[in-house]
Structure 1
Amino acid sequence: MTEQPPPSIDPPAALRWQQSAATHTAWLHEEVARRMQERLQWIRLQPQSWAHWEAVRGGLAAHRELAQRYPKASCFVVEPVAQRQRAAITALAPRWWQGARWLQAPTCFETPAPGAVQMLWANMLLHMCTEPQALLAQWHRALAVDGFVMFSCLGPDTLIELRALYQLLGWPAPMHEFTDMHDWGDMLVQAGFAEPVMDMERITLSYADPQRLLQELRELGRNLHPARHPALRSRRWRERLLQALDGQLRGADGQLTLTFEVIYGHAVKPEPRHTVRAQTVLSLEQMRASLNQRKTYRG
């Protein structure tokens, strides 16, 4: 598998989304983080230090729960965008007037040094990344040997109802393609991880009206497909979309429903497998002389 960006992600659109200034966590992200935390009960390693990659979008409430799970472990909060880093500091930095600075392990708002952490936590991040293999390699460097990564992301069956609706209307795809969990497992191995464990579940969300549905979708992400609508749509187009959502997605219970496929991944950083030895170069004459010496030597 070669290192290349996902074919259906437009890098400039992904960069705009990465730099947008959302400073809160979407409800679905917090819910997925809660479910991912349930998987920690099967892991025996108790990290002395851990990293939360993009905690603001990944789950501020989840971060506090993880800090309570590992109260003696120091923590790194990695936020590549300055405004979300400030939001993370405001939300998660210990407060001196509460005595928390002396009672809690330190929290650093920076990228950890290579090999500095035993757990790396990344929730609902990879499916919006233009260079996922490079990000996996960065996580691998940050982890100590025998440390582990825990991550979640959206899978290819996400929003199948919306895809079918757009296809019916003859519109471009409403979102970019999401990676299958088996491909994530292959990329983990390629990045140097071992023992990848992947699983998946489908979550169905219900909405009372199409306006609330669209509002939540905008909180979750953006359509990064290169063949998305090339320009802004009109108010008439939006009205047609709302009518189509109301007519095609409303079930017998009167609710509009959308499906989200959530992928969970776990893998370990193993000991380095191979040691590179110094290379010895012999000319053809030297090789012949060495072979002749072996033939005549009797001990």
Structure 2
Amino acid sequence: MPRREPHGPGRDGRATRPGLSPSRAADFQQCPLLFRLRVIDRLPEPPSPSAVRGTLVHRVLELLFDAAAGDRDLGAARALLPTAWDELQSRHPEYTEMFADTDELEPWLARADELLATYFAMEDPNRLEPAERELWVETVLPDGPALRGVIDRLDVAPDGAIRVVDYKTGKSPTRGYEAGALFQMRFYAVVLRRTRGELPRMLQLVYLGDGQLIRHQPTEAELDATEQKIRAIWSSIEHAALTGEWLPRTSRLCDWCAHRAVCPAFGGEPPELSPAEVLRAIGVSPVTS
């Protein structure tokens, strides 16, 4: 789902220092050029129907907990769909353009309904009282980047134990390929450990696409290693910014990339790089001739 990213205004409208979110860290690891085109050049991307549907379902699940325990059933969630969809369209008019053919809207919304039904088969929200929903978190690593992101749900047990919950509207990764998803969760755990002084007890991924849960209990050693990995990623980003070497890295994911037309791997040419934009996004001045 779309997320608030590691630059630009924060939730209170004030400018924030350059930094990193889990999604942008994943972009750089997937393809340094993709990171550059999204973070520095800020090239527009057409909205993805599946990603927008994910945003819609997330919003419904956020609003669901406004209802009192006992009133949080599938019917209540379904009733929230039109309200949440109208809200998203008012904030993002471009979403409406995805359905120039109105016949496509009904099955798209029906799939959102199915995802909500899967949620209720996995959890009983009447037994939960989240401490936080859509929680904006941010910290600064000493001699490193600012880390920030949005946590879907934070549960706090009576004994103070913290559970970090993230909803995914796609399918769970195949066995042995959970590392990318867990990196996102450990990233959030690093931020929470620094801001709250406590190691989260549980990291939980809720995959609505196939009704699977991934639960993980992080350790201090894991989060130390995650901090080091984040620092290494940021160091590589700074090196690319200084040298201008934002190299494309091809993979099967290129088939879904919105920027193939400007990618050298596919015969394209990226826009001219602006040193001022590099400084704004990364906080370093590139070498210029």
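A short reminder: the numbers here are calculations on the coordinates, not readings from a lab. Only a predicted model underlies this, so the values are computations on that prediction, with no experimental measurement involved. Cβ atoms are built from the backbone, for glycine too; each structure is taken alone.
Just checking, which of 1, 2 has the largest value of FRET efficiency 1/(1 + (r/R0)^6) of positions 38 and 70 (r between Cβ atoms, R0 = 30 Å, to 0.05)?
Largest value of FRET efficiency 1/(1 + (r/R0)^6) of positions 38 and 70 (r between Cβ atoms, R0 = 30 Å, to 0.05): 1.
Among 1, 2, considering only distance in nm of label points 7 Å out along Cα→Cβ at positions 94 and 134, which has the greatest calculated value?
Of structures 1, 2, the maximum of distance in nm of label points 7 Å out along Cα→Cβ at positions 94 and 134 occurs in 1.
Just checking, which of 1, 2 has the largest value of percent of Cα pairs over 20 Å apart, for residues 214-269 alone?
Ranking 1, 2 on percent of Cα pairs over 20 Å apart, for residues 214-269 alone, first place is 2.
Which structure, out of 1, 2, was percent of Cα pairs over 31 Å apart calculated from, if the result is 33?
2
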